[in-house]
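Structures are listed in the sections that come next.
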Structure 1
Amino acid sequence: MVVRPLVRRILSTLLLYSVTAAGIAYFAFHGWTGDHGLQAKRGFEIEMARLRDDLAEVRAERAAMERKVALLRPQSLDPDMLDERARALLNWAHPNDLVLMKRWAAQTATPRTAAP
């Protein structure tokens with residue numbers, strides 16, 4: 001019979017194409033959505049941009065701190081900076097200073113009454 005080899009040839013060709021298409025689909029899917037795929041790359045680029053912004057902020061903060069520290073060095077001592085730091089550490093104020101008292105949240109809360 002000639003029908004059986006013809007069916008077998010058609011089915012084997014069809015099986016080969018199906019397995020190949022399934023393999024291509026598998027690798028394409030994981031290339032798009034996998035841990036190192038295109039979507040992950042976009043996420044990494046967004047995170048890198050955010051981290052670069054954070055780094056710029058931290059570098060600016062560090063530069064500001066270094067400027068303040070440079071004012072407190074003995075070679076270039078700034079009297080205003082020394083006065084400011086001394087008052088902050090000792091909790092003192094000049095007689096002509098205006099001091100504003102800040103209420104704490106615990107003091108402004110209404111007291112609770114105990115249930116009978």
Structure 2
Amino acid sequence: MITLILLLTFTGFYFCYATTKRQKIPTHLKIENWCQQQSILANSLGFILLLFTCSLTIYQFGWGSGVFTFLINLMTIASLVILLQPLHLITYKTIIPTALFIFLVEFLLF
């Protein structure tokens with residue numbers, strides 16, 4: 001469940017991030033073109049995904065700690081996206097192994 005929460009948070013924030021007009025977003029994930037062409041729809045979808053992820057986190061951890069955990073996850077993922085995207089390090093080759101590693105850690109350790 002935590003892996004799903006992290007992936008949905010990343011997807012929602014990335015949809016909102018890829019619609020920016022201030023800087024040129026490299027097209028490594030192929031979703032950036034769609035996000036820039038359909039910016040209103042992408043922002044809406046990103047916001048809905050973030051709300052859904054917040055509700056999943058509240059369901060998983062409870063009201064107070066769920067909101068706090070969601071905000072910590074969002075700040076961490078947002079910082080990583082803002083730092084790693086200009087370096088062209090967010091690709092399918094990095095997202096899939098990272099998600100699989102988090103999934104394995106979640107089920108083997110917890």
Structure 3
Amino acid sequence: MRTQTSRGELLLEHRLIGEDLVITLTGGRGHIGAVAVGYYDRIPGHASSSVITLPSHRDDAIALDAARRISSATHSTTVVTVGINFENITLEEIEEVLSASNELINEFIGSMKEKQ
């Protein structure tokens with residue numbers, strides 16, 4: 001799944017590993033800035049997530065939220081890697097990238113719900 005921002009393209013890709021999911025969300029100069037794991041606990045019926053962030057990276061909020069939301073929607077263990085880097089990005093452009101990332105995640109969740 002792709003979307004365009006004023007600074008460039010964001011790309012969300014996924015792979016199934018058994019019933020589990022691996023998601024990558026990248027934009028600009030691709031890299032790994034944060035990795036999050038979401039886990040759906042069927043007994044209480046809720047999802048939780050944890051994140052590891054590389055030094056000087058700010059991708060953790062997107063990764064953590066995406067892992068929890070995708071796990072909650074799909075009831076699967078989900079690994080999310082995020083690496084978005086647009087040089088000299090402004091505050092307004094950051095807001096745009098955050099919004100576009102959220103829309104991609106929502107689109108992905110919707111596509112997975114259709115398959116269930």
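Here, each number is a calculation from the coordinates, and none is a lab measurement. For clarity, every value in this text was computed on a predicted model and none was experimentally measured. Cβ atoms are built from the backbone, for glycine too; each structure is taken alone.
Given that mean count of other Cβ atoms within 10 Å over residues 26-33, derived from a single structure, equals 11.1, which label among 1, 2, 3 identifies that structure? This value belongs to structure 1. With Cα Rg over 2.2 N^0.38 Å computed over the structures 1, 2, 3, the top value is the one for 1, the highest of the group. Of structures 1, 2, 3, which gives -24500 when helix-only ellipticity at 222 nm (-39500 (n - 2.57) for each DSSP H run of 4 or more, over all residues; to 500) is computed from the coordinates? Matching structure: 1. Taking distance in nm of label points 7 Å out along Cα→Cβ at positions 10 and 98 as the criterion, the top structure among 1, 2, 3 is 1, with the largest value.
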